[in-house]
1. Of structures I, II, III, which gives 0.9 when distance in nm of label points 7 Å out along Cα→Cβ at positions 16 and 184 is computed from the coordinates?
2. Thinking of I, II, III, which structure, once distance in nm of label points 7 Å out along Cα→Cβ at positions 96 and 160 is computed, gives back 2.8?
3. Suppose distance in nm of label points 7 Å out along Cα→Cβ at positions 80 and 168 works out to 5.1; of I, II, III, which structure was it derived from?
4. Can you rank I, II, III by relative contact order in percent (Cα under 8 Å, 6 or more apart) and just name the one with the largest value?
Structure I
Amino acid sequence: MINKNAPLLPEEVIKRARKLSVPLILDGVKKAKLDIPRDGCMYAEMKPVGTTRLMVGTAMTVETEDGDNLPLNVAAYSVPLEGYVMVVDGKAYKDRPYIGDLFERACQAMGIEGIVINGYSRDSEGTKEIGLPVYSLGLLPRGPIRRGEGNINIPISCAGVNVKPGDLVVGDADGVCVIPRELIEVVLDKAEEKLAYEEKRIALIARYVEAKKNGEELPELAPKEVIEIRSKYEL
């Protein structure tokens, strides 16, 4: 089954997400108290192959199996790639990889933001050279096969996370998260609140370092929850 891409997310959403990290976005899910499986966080095994630069884009999805990369090629050359992240449910197949650097180079030329594969990849040196964000479960030098058309732009599961075409996909050195399109605004709002909190904490720590160096009174660093617990024991 081949379906058209979901519309690209608004540019303002992409710009806001680019100012955040995957941990901050996941903190946003937690702060918003949303019922998203695993908070939208993919398994720890999903790791960057080459570059760890921030990846942000709109999800397009591919479902395949058994190391068959024909569905990925059908998707790459049949629907627009500009602004999208290709998220592939390869069923965590371990005997063949799904992509190498030739496929990645072509996708990069067509404007893709990144590729996330619930399966394996190869040609890691080439992946590092081109600088396209690629995430997979690991490396396997054996070649893929081409067998069937698979399914393109349907709801899938990838590394423990549900993904629908049009969702927000973000990746960095820590991993990958996916936020349902209808929940993006509230998650970004809460993530930006967490960013503001962290910036204040960093400034406070800097003041502590400066005060310690100058022999001045030290500001309190402990979070309020710690202060409350500590007070019970007169520490």
Structure II
Amino acid sequence: MPRGQLLYQPWKKIQYIYFPETSVISTVTMLENGSGVESGIIGREGVLGASIIFAKDVSASEAVIQLDGEGLRMEALTFKDIFEENKDFRKMILFYVYAFIVQISQNAVCLCYHHLEKRLARWLLMLDDRSDGNKLFLTQDFIAQMLGVHRPSISKNANKLQNLELISYNRGSIKILDRDGLEKLACECYKVINNAFSGYTNSKCFNSFPRQTIYE
């Protein structure tokens, strides 16, 4: 799953459900003028396209590969059949959808009320949670689009984090140097979102139903 690959377009039919393994996906809410802002991040803990369980087979947002890596996909109709027939799978997906709704809701309030420096720290932590290693290959233009700001604002705040020795940034590569320090700087939204997903990944339904099962 290469970085930049477009998986879903707004209000287009969902044909496949995606399960990231080492890749990370961003869902982006778009406006008519072509601008947009990230509404959610999906990594190995999650699934893209679970909204079809609500009887809607179209995507309300754009979905793009943010960090390249491996992933699995399933035909949407097969996913719906398994969801309806398998109780354990259904419980797992519903728990995940709840956690993802928490993420979307918290992202909305974060965008309105929190300083960009804290939002950037929270965003980097969420990516780090869902990726392997501590290097993130991202351009400032891409980060600016995801956070709904202009590129100079990202440059200014990334430099702040670098001066605090929390990250190093060079030619589209961000390395987290001090994760504990980054967590202290991040807004409260990181803990709220992390708690929701920790409840999901530590749940009995998640651990008793490895995703590989649905491909056997």
Structure III
Amino acid sequence: MAGFRIMVVEDEERMRQLLHLYMQNEGFEVVDAYDGQQALDLFEKYPMDLVILDVMLPNVDGWTVCRQIRQGSQVPIIMLTARGEENDKLFGFDLGVDDYVVKPFSPKELVARVKALLKRSRGNANAQDRVIKYESLSIEPLSRRVTINDEDIILTPKEFDLLFFLASHPGQVFSREQLLHHVWGYDFYGDSRTVDAHVKNLRSKLGNYGRYIVTVWGVGYKFDDSV
């Protein structure tokens, strides 16, 4: 997948070199950072298509790096962590993390996740290209832009995908498992609370329009602009 620039943020040199090699072998341009502050400096200097970010970093930790990136960018972020606890994952999803990989992991699995995220973040050429509008809420799939009263709403790639999918099927109820399949894909190794965390974030960011994402108790969610 030539043409993509990936930043690898990992303080352990051997792991950083290994990830660099695997990504480079896939045709990616790779930018390395050994701590959180260097990662933020490089992110300001170069446009990135995806960030692989370790949680435990010197100077500035991975959570802080993620939070600062999310203040102005929707770039996909994959977190590397030695801890796979559910609360840690939910905390990360609240910050805008798109995927998790728990150490130790297979580099080939990480490459597969990177490719899947890049494919979804850039959009599928065969996807619907129509703009979806509900009152002052506008969802533009080609530019992956969401606006309310012509003001941009900053969403993570997964938040956009989830909103676009639900809004493309108004009134249709989807279980959490169905949403994991349609939005995250078969390659995602997560649980249904991942969906809940993203819905919570979407409702918060959409303000009054967050009510359109309706919980159907015991089943899942639907998009309903009549509420």
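1. I
2. Working through the options, I get structure I.
3. It must be structure II, since only it matches.
4. I
None of the figures in this text is laboratory data; all of them are computed from the coordinates on show. These figures come from a predicted structure and were not determined experimentally. Cβ atoms are built from the backbone, for glycine too; each structure is taken alone.
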